[in-house]
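**Q** Next up, some structures in structure tokens.
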Structure P
């Protein structure tokens, strides 16, 4: 029961983080472009792509229509959060890296706990619901 709650809370917060970010990308487009340029990215091509990714990744994880697609969304979010955090740290902006760090913690928690809360298990996530017994005989 606790594992189920931990999964859903971490997944909901991770999804909220991504959807709020997508909302900011849509409503504060000029500010986002300036921030992307300050990080050294070409905002003209990156911002529209990130809007789509920030909406579709949580949808893929929450809907779980396909386990491989859900796992791909987890992987994409992992790389996005790592690169985002590193980009902010590279320009010595620790405060701007905090959402990526929080997102990584939520992502790891959601990914590790998914097989305890979902009927269709991911072959890549650990099976925490099954106790591991070792025999020392």
Structure Q
């Protein structure tokens, strides 16, 4: 893979800032124009993971609609779902689960994060409802 020049690195940095800031419409326009939806930084963080970590469910939804891979694991072993659980973002967790995100994926999975940080409300979201017996 060729190295990026300073201008390209600056542009990529701005795209990650859009994800962090929840600039949904702007980021979606760039992706629609050809920006790789799974653009990844030097830490393995994708646009989706950054949007999830910074609690921007609309941005997460827009990226998923454009093909973002919710199964990507960053260099720290985390997924977008794990990031959303850590941030206690119920809405973002639901968006990712609805898209098929796996709560057990990654060494620092969403389930591991919920347990480690004692987040029972997040753990409950991650476990499918059990049918009642009657």
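Taken together, the values in this text are just the output of simple stated rules run on the coordinates, not laboratory data. From a predicted model like this one, the values you see are computed outputs, not experimental measurements. Cβ atoms are built from the backbone, for glycine too; each structure is taken alone.
**Q** Determine which structure produced the value -15000 for helix-only ellipticity at 222 nm (-39500 (n - 2.57) for each DSSP H run of 4 or more, over all residues; to 500), calculated from the coordinates; the candidates are P, Q.
**A** Working through the options, I get structure Q.
**Q** Moving on to the next point. From P, Q, which structure was distance in nm of label points 7 Å out along Cα→Cβ at positions 52 and 116 = 3.6 calculated on?
**A** Matching structure: P.
**Q** To continue, here is another question. Quick check: 29 is what I get for relative contact order in percent (Cα under 8 Å, 6 or more apart), calculated from one of P, Q. Which structure matches?
**A** P
**Q** Continuing with the same structure: Taking distance in nm of label points 7 Å out along Cα→Cβ at positions 4 and 100 as the quantity of interest, name the structure among P, Q where it is greatest.
**A** Once distance in nm of label points 7 Å out along Cα→Cβ at positions 4 and 100 is tallied for P, Q, the winner is P.
**Q** Right, here's the next one. Assuming 29, 15, 12 is semi-axes √(5λ) of the Cα gyration tensor in Å as calculated from a single structure, say which of P, Q it is.
**A** Corresponding structure: Q.
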